[in-house]
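Multiple structures are listed underneath, in structure tokens.
Read-outs throughout are calculated quantities, based only on the coordinates presented, and are distinct from any laboratory measurement. No experiment lies behind these values; they were computed from the predicted model shown. Cβ atoms are built from the backbone, for glycine too; each structure is taken alone.
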Structure 1
Amino acid sequence: MTKDKKSAEEGKVCAMLSYFLIGIIWYFAEEKMKKNKFVAFHVRQALFLIIVSFAGSFALGLVPLIGWTIIPLFNLAIIILAVLGLISAVNGKEKLLPVIGKFAEDILKNI
């Protein structure tokens, strides 16, 4: 078993849970998880997804009528991205989330 594959297997549960926030808390609480590159990748993706979700919902909420009608579609897109990230974690892969994945890696590279 290669080192990357072993790392993915060891951190798979934390990586999956990162898309449910509890994994992000686990990542910051346990030193062993911070050293796992697979977990760190999924925590960056999930954390950035949460940031985009809050910022987007806030911004759309400020726009009367049009923003309010777009919010459900925006939330659906966020859920779809979270499911894609979860599937990637379950399969033990480091696959960037569509649209925001590259930004997550660039902006949160120190996590």
Structure 2
Amino acid sequence: ELHAKVTIFAEGCHGHLSKQLISKFNLRDEAEPQSYGLGLKEVWEIKPELHSPGRVEHTIGWPLDKHTYGGSFLYHLNESTPLIAVGFVVGLDSTNPYLSPFREFQRFKHHPSV
């Protein structure tokens, strides 16, 4: 039993306590079905003058077509070495059997803004 004005659960979406709360308060009654994606990530060392610790960039879409969901992230890490985490996520419900998440990630990494 919990007694607090505010309680934060940070155990993840499938944690033991989260599942109990979702069931007790019917938190998934109007939720969309769960979907799955494949994520790829690399960590790059960049020039110090390009590094902005704490900066976060997210994208949706390109280079994917309008029928495939996905996007990217770029996080400037707060480390002594100027590092960024670059990642790309592709939904696994694509109807294109030839779609290669790895190939799309390579295309994304060659965009001039990256």
Candidates 1, 2; Rg and Dmax of the Cα atoms in Å, for residues 8-71 alone computed = 18.0, 51; producing structure is 2
Computing helix-only ellipticity at 222 nm (-39500 (n - 2.57) for each DSSP H run of 4 or more, over all residues; to 500) for each of 1, 2, the value -24500 comes from structure 1
Starting from the value 1.4: which structure in 1, 2 was distance in nm of label points 7 Å out along Cα→Cβ at positions 56 and 88 calculated from? 1
Looking at structures 1, 2, which one was Rg and Dmax of the Cα atoms in Å calculated from, given that it came out as 15.0, 55? 1
Of structures 1, 2, which gives 3.9 when distance in nm of label points 7 Å out along Cα→Cβ at positions 16 and 80 is computed from the coordinates? 2
From which structure (1, 2) was relative contact order in percent (Cα under 8 Å, 6 or more apart) calculated, if the value obtained is 24? 2
Give the label, chosen from 1, 2, of the structure having the highest value of mean count of other Cβ atoms within 10 Å over residues 48-55. 1
